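Have a look at these structures, which come just after this line.
Each value in this text was obtained by applying a stated rule to the coordinates, not by laboratory testing. Source: prediction; values computed, not measured.
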Structure I
Amino acid sequence: MSLWRWLLQTPWIERTRKNHALEHATIHVLSRQYPERFLAGHSDPKGFWLVGDVDTVAVEAAVHEALHRLRQGEHHLAVHPGCGTNYLALASMSALAGMLGFAGTRRWRERWERFPLVMFLSVLGLLMGRPLGYWLQASVTTDPDVRDLEVHKIWRAQRGRLPAHRVETGLREA
């Protein structure tokens, strides 16, 4: 087993990846019901936070629907366009491309002359970052195999000034 595969299968990372998949699937389900509502999430090994002004009954129904749909093979629900992984990939690729464009320059004049190249490379980095972000979600930051995941508790809370829900999960006992 490769070091990478071993790392992704360590218990706390594996649980976080499963919760991240369920978080995304839940947001997909809720977004269909509340298309204009701001929704965001944050996953950890014990569950996830769902930030947004949504009724607790709707959150509970969406979590259970999302879990059911993931178990039925709708793995595309584990990937979400608003995920921070996408933003990280976009920013990283654009910054890397920009740095590459300025490589070897020492004077401001040289940098200014290369500015159009840097802009072009940065846009190219953004174009490459989008599919990279989706690939990272599907391969690294989420795990849609949630057959052994179960929801323990869902409760309403506040995250600063924003209304939120905490969804606590765990793995089924063998």
Structure II
Amino acid sequence: MQSLLVHTCCGPCFVYPYGVLQENYNITSLFFNPNIHPSMEYVRRLEALSGFCSLNGVELRVGEYDPTIYFKEVTGRESDRCRMCYSIRLNEAARFAAEKGYDSYTTTLLVSPYQKHELIKELGVSIGNNYGIEFKYWDFRPGFRAGQTRAKELSMYRQPYCGCVYSELERYANKLIAHSSKLTGLG
């Protein structure tokens, strides 16, 4: 059976791809996400993934958590932050997969309908080629809702934003404005 390293952004996004891939691949999950902010959000996501991996006998590898890696790459390029973020994480996954002798690698980012699939695919293949490791592309989006439903049934922590501080601000922008206006009497 071929070995597959799955860069994993969070537990709920791992549920569906794992279900699809487990019969044909020996899977290892790599949790490397320096984009996640704040640190307690990172901890919640890691705990949820760890519990799922433990329950299913999946090897979990955890990369270093250093958000400065993300901020150094993104600062001044916020409009292209997704490309920078994908690149950071896929570079580490490809490096790790090649170094440890995996047959190929992929990412759970491919399950979300909110991610930029063509960009992920393009970067995954290019970065994989740089390290001499095959990037496997699957369009897992049709299983997104089923994976989220299963994660809910398992009482897994499910986050309300992609992980970076920018997406958190965008998600809550209107609420923050309304709340601030109310408190300052400007609303």
Structure III
Amino acid sequence: MYEVELKVRADHGPVRARLAELGAERTDVVRQVDTYYDAPHRDFAETDEAFRIRREHRDGEVSAKLTYKGPLLDSESKTREEHETPVGDGEEAEAIVAGLGFTPAATVEKDRECYDFEGFTVTLDSVTDLGEFVEVEREVADDIEPARDEAIALMERLGLDPDTSIRTSYLGLLLAE
């Protein structure tokens, strides 16, 4: 599976209003705490990969997911191969990952407001120590170019400039600070 994603810095107020005008459906509000790991057998910064455990805090409940993200696939978006699965216990997942020699590299915390619109997920992210961002994304099995072009068009409909798209992950942005 591939995640086709565009991300820009943006004030959430006008984007939220535009989503309402377009009839987008708000589907979720969640706090995400992502712990990224370094691998004992290769340098993820060099290979442009990411491995994380995500904890999601929603309505007083906490769930966890294990995620691998492959290298970026094109020069215009944050499209990459992605594999993600829920784990029953985040602490046990951490213990397994540590037992295999992976070490925590950094933690990214964000409050995320999610909308569904025309087959895309639009997220309004408030990232601790970085500020406000908007992401437009869709998962596809193969043909990424049409999805990327549609994501660019949706960004424009939301009043955002896709030419200011940021290909660096939140982790990369935090580490660069």
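One of I, II, III was used to compute Cα Rg over 2.2 N^0.38 Å, for residues 97-152 alone, and the result was 1.26. Which label is that? The read-out comes from structure II.
Computing semi-axes √(5λ) of the Cα gyration tensor in Å across structures I, II, III gives 29, 20, 14 for structure II.
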